[in-house]
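Coordinate-derived values only; no laboratory data. What you are looking at is a predicted structure, and each value in this text was computed from that prediction instead of being measured. Cβ atoms are built from the backbone, for glycine too; each structure is taken alone.
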Structure I
Amino acid sequence: MKSIIFSNGQKYTPSKIIGIGRNYDKHIQEMKSRPTEEPVIFIKPNSALQDITQPIEIPKNHGTVHHEVELAVCMGKRTRAVKEAEAMKYVAGYGLALDLTLRDVQARAKQEGLPWSLAKGFDGACPVSEFVDKAKIGDVYDLTLSLSVNGQVRQHSNTGFMIFKIPYLISYISQWITLLKGDLIITGTPEGVGPLQSGDKIEAGISHIAQIRTAVK
């Protein structure tokens, strides 16, 4: 099982990664999707984790791979059917994640009305940064998300534009799926997603949490 590391050296081993789709209006628009009344949920396995500071290996011969920069939430303890007002007590901290997506695979699955787990859950589909304790972050809804490829800015937004906020997401998810200590919630991406290819240089950041440079194999 793969683990994540906090800046204080603490290690957590997520049993799963819960992804949130359609959580920023402009991303919904760019994907020609529609808003939903409840969160769109998908799951990535532990095997999707990889260290974002190491070269990112993307699948070959399966179509386009898109980057999606996201705020990741690490759960600090077992969470089951928690009330929204109590939800933040269960959070350990925050990190930066890339929700890598096989866009052509996802599009075909959607057209055929089939699940798109392979498009989101392949090996290495969730590169993550080092995490920081939640106490070190002030307003979690005033963080700048950014991502550039080869020096060109593609994504630049703010966590304040989330449609479904973190306490609601934790409460909603935990009514259906028990969140275990170390599990991650990746909270959705803003607009500007785009393709990656071998040789690309990536710079990505979330203010007060991580600023990273990495490359695509």
Structure II
Amino acid sequence: MGTAPTKLLLDLVLPERCAACGRGEKAVCAACLAGLERLHPPLCARCGMSTAWPVERCADCAGRRLGFEAARSAVRYEGAARALVAAWKERGLRRLAETAAELVVEVVPRPAVDAVAFVPGDAARTLWRGHSTAEALARELADRWGLEVVPALARARSVPRQRGLSRAERRRNVRGAFRSAGPLPARIALVDDVYTTGATASAAAAALRSAGACSVHVATFARAVRR
């Protein structure tokens, strides 16, 4: 049985439902898609935090050493966005990578880079989930941006979950967690699913910079934003 007939049969037996609200017949219904809060300017030039006016450094990143040149995200990490990420990561709804990529392309300007890399997930958690959301998003974005995906990073060690840790604890938790995995282009877009405090993105970007990358631009689907 081909792919199209198989999908038709599955749609009849298990009709698709919105991963955020459980209604409709799409991976993300029109109402939930429209309700995702896009992160348009004004933003912090460095970390991408929403700000009242354009600033070079905001209260969220001022005084911090960040491994990346700039970070940008598509939507605020709350409400439907949280539900979508949970479904994507924990329920294995891989088709959400396409939706996430479309939103990133809609909101985030294509960075001036030579290739796309992704933050590698913890090996045990990736094996349990059966997929890597960061890698899936990176491949979707690379296709839309006309760039190559490079396996630039690997985990140097296992890292306990970041959930529930303070900002300082998150930085300590991921310090030295990544290493370069091969030849690097000079300018890299580093992709992950969610930017929370920036600790993971900064540690991963620092590993790329230490291995010879000249600039690293972070792109994520969602970002935690302080009200």
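So here's what we get for this one:
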| quantity | calculated |
| --- | --- |
| Answer label among I, II for the case where distance in nm of label points 7 Å out along Cα→Cβ at positions 99 and 131, calculated from the coordinates, equals 1.8 | I |
| Comparison of I, II - label where mean count of other Cβ atoms within 10 Å over residues 19-26 is highest | I |
| helix-only ellipticity at 222 nm (-39500 (n - 2.57) for each DSSP H run of 4 or more, over all residues; to 500) derived as -10500 - corresponding label from I, II | II |
| Which of I, II leads on mean count of other Cβ atoms within 10 Å over residues 43-50, largest value | II |
| Comparison of I, II by FRET efficiency 1/(1 + (r/R0)^6) of positions 27 and 67 (r between Cβ atoms, R0 = 25 Å, to 0.05) - largest value held by | I |
| Of the structures I, II, the one that 54, 41, 35 was derived from, the read-out being Cα extents along the principal axes in Å | II |
| Among I, II, which structure scores highest (criterion: relative contact order in percent (Cα under 8 Å, 6 or more apart)) | I |
| Mean count of other Cβ atoms within 10 Å over residues 83-90 - highest-scoring structure of I, II | II |
